[in-house]
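The numbers here are math on the coordinates, done by the rules we state, and not lab data. Remember, it's a predicted structure, so these values are computed and weren't measured experimentally. Cβ atoms are built from the backbone, for glycine too; each structure is taken alone.
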Structure I
Amino acid sequence: MVKSKSNVTKELELTKTLESKGIKVVETDIGDRILQVLHLNPSHPTGPIAHVSAKSISRQYGDIGVELSDKPEDIVNYVKRMWSAISKMQRSDHRGECDNG
C-alpha cells in the first residue's frame, strides 16, 4: 500500500496497524520514507527528518548497502528514483486485475 503524508494517519498509527496485519506500506513523503527505510522515529509532524543530518542519513544508508554522498540533493534524488521504481513495480503487478469484465 502506498501512503501519502497525513498527520491523522500518524496519530492513529495506521502504518503500524497495517504492517502488523502483513500489509507492506510505502511512505511517499521523502522524509517519512527515509525514516521508514532507516527505522528511525520522526522529530516533528511537519519536519519528520529535521533532526537527522544529511551526513548521518548517508552513513546509515551505507550501513544497509546503499552508497550515497552526504549532499541533500543526492539523497533526495536517490529516494525519488527508488520511489519511481517501486511505483513501476506495483503498476506492473496490478495490470490486468480490472480486465475480468
Structure II
Amino acid sequence: MINGPRRRTLITGVAFGISLISLIWATLPVSGDSTQDQLRAAQLTNQKQEELQRKRESFKIGRELLLKRGVPFDPDVLLEGDWQVKLAPAFAAMP
C-alpha cells in the first residue's frame, strides 16, 4: 500500500485527470443534435430561397414597369424586408 506524500500525489493526479476528462467530454457536441440542426438550417435556407423565387416571379411585371418608368432605384430592393429604410433616400429625391 502507498503511504504519505506518494499517496496524496497519486490521489491528486487521479482527481485532476478525471476533472480534465470531464471538462473535455462536456464540450464535445452530441452527434445527433448537430446533424438535426444542420438539416433544419438547410431546410430553412431552401424555404427562403423558394420564397424569394416566388416573390421574384410574382413581381416580374411590376419590376419591368418600374424599370420602364425609370425609377432611381433597383426594383428588386422592394422584395427585401427593410425596403422602406433602404429606399427612403431615393423616395425623398423623387419629384
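Some observations on this one:
- Distance in nm of label points 7 Å out along Cα→Cβ at positions 40 and 72 from the coordinates reads 4.6; which among I, II: II
- When FRET efficiency 1/(1 + (r/R0)^6) of positions 24 and 80 (r between Cβ atoms, R0 = 41 Å, to 0.05) is computed for each of I, II, the largest belongs to: I
- For -15500 (helix-only ellipticity at 222 nm (-39500 (n - 2.57) for each DSSP H run of 4 or more, over all residues; to 500), calculated) the corresponding structure among I, II: I
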